[in-house]
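What follows is a group of structures, each given as structure tokens.
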Structure I
Amino acid sequence: MKFSDDALELISRIKKRYPEGKQKSALLPVLHLAQAEFGGWLSSETMDYVASVLNILPVEVYEVASFYSMFNLSPVGKCVIEVCRTGPCWLLGAEDLVNHLEKKLNIKVGETTADGMFTLKTVECLAACGTAPIIQVGETYHENLNIEKVDAMLDNYRKTVKEPISHWSKKHITKSN
């Protein structure tokens, strides 16, 4: 396992943002990059590799990766469907959407469809309470949802997605760094 040359160059730029000895500060963007480069999830081997690249302890990587819902610690589908489970979304129908998705996709929250297309997760606030209920897939927010809109969203992803969708891409690193 090794980051691509482009990724290593990006990591070098990221690390330069922080004072000497504070390379742990680069952990979040490096984990995003690792997840994008290594199959959409962070295996123990991947997290150990990230620790070695940043010269920190593996447990420091595990602590962060296991805390944030944006990091996947097991294999996921091409589209990770994240349904907001906080109060405003739940009051406006997110629970019904989760139940519908579980039935439609024949999976439970935390599982992936047999074809490897969709993984269903519930997550904490996605910061769009005014347009609840909301689902996030990669960087895309789907707002003001109902069953029909969710079905259309699924159909669209089935037709158009060939490669895994990531929360993060290399475009998040600017040339100025």
Structure II
Amino acid sequence: MKLNTKNMTVMALSVALAMVLSFIETLIPPLAFIPGVKLGLANIVTVYLLYTLGAGAAGAVSLVRVLLSALLFGTVQSLIFSLSGAILSFAVMLVVKNFLPFGTVGTSVLGGVAHNAGQTVAAIFVMGTAEIAYYFIPLVISGTLAGVGVGIVAGIIINRINKPNSKSKK
């Protein structure tokens, strides 16, 4: 990715949008009785950037979003969990996007499951107990469902933004 004014502007707006989506997600009541179950709305931005501007932009925006979200809405513990999940999720999505023909939905699903895996491993170390691993099965289910939704929305946005506007050609 070439770092020019347009790409920097898109990245800055993407951080802002991801922050708004993260904030909106804090307003949604818990969807399950399992800690850590979230919709992952901000990941729409990450998947979009991964497929449009590339890994550098997606990774930078994801990292800034995680750090700012923890600073504004979280704790040190939530930063550890979010960062662990985000790093593993991004690594998996990068591999899937580049080497497997899954598209935005498959990439998002595997990223969501990887995010939950990263958070579970971090929780085992932070809490000092492996019993937390029992949460992983419901987290895989929720990560899969959220990943499908995120991937569908990201795919729609990519198609709509990249679709030529017939009115502007006249």
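For mean count of other Cβ atoms within 10 Å over residues 43-50, which structure out of I, II has the highest calculated value?
By mean count of other Cβ atoms within 10 Å over residues 43-50, the leading structure of I, II is II.
Assuming 24, 13, 11 is semi-axes √(5λ) of the Cα gyration tensor in Å, for residues 3-82 alone as calculated from a single structure, say which of I, II it is. Working shown, then result.
Details: I: 21, 14, 11; II: 24, 13, 11.
Derived from the structure labelled II.
Can you spot which of I, II the value 16.5 was calculated from, given it is mean count of other Cβ atoms within 10 Å over residues 59-66? Write out the running numbers ahead of the final one.
On the way: I: 16.5; II: 20.8.
Comparing all candidates, it corresponds to I.
Given a value of -26000 for helix-only ellipticity at 222 nm (-39500 (n - 2.57) for each DSSP H run of 4 or more, over all residues; to 500), point me to the structure among I, II it was derived from.
It traces back to II.
Output the label of whichever structure in I, II has the greatest value of Cα Rg over 2.2 N^0.38 Å.
I
Figure out for me which of the structures I, II the number 0.15 belongs to, where FRET efficiency 1/(1 + (r/R0)^6) of positions 11 and 115 (r between Cβ atoms, R0 = 25 Å, to 0.05) was derived from the coordinates. Walk me through the numbers on the way to the answer.
Values: I: 0.15; II: 0.75.
Computing FRET efficiency 1/(1 + (r/R0)^6) of positions 11 and 115 (r between Cβ atoms, R0 = 25 Å, to 0.05) on every structure in I, II gives 0.15 only for I.
By the measure mean projected area of the Cα convex hull in nm², for residues 75-154 alone, tell me the structure among I, II with the highest figure.
Numbers: I: 4.6; II: 5.2.
Largest calculated value belongs to II.
Going by FRET efficiency 1/(1 + (r/R0)^6) of positions 51 and 99 (r between Cβ atoms, R0 = 30 Å, to 0.05), which of structures I, II comes out largest?
Details: I: 0.15; II: 1.00.
Max of FRET efficiency 1/(1 + (r/R0)^6) of positions 51 and 99 (r between Cβ atoms, R0 = 30 Å, to 0.05): II.
Values in this text are rule-based calculations from the coordinates and carry no lab data. Treat the numbers as computed from the prediction; the structure is a model and nothing was measured. Cβ atoms are built from the backbone, for glycine too; each structure is taken alone.
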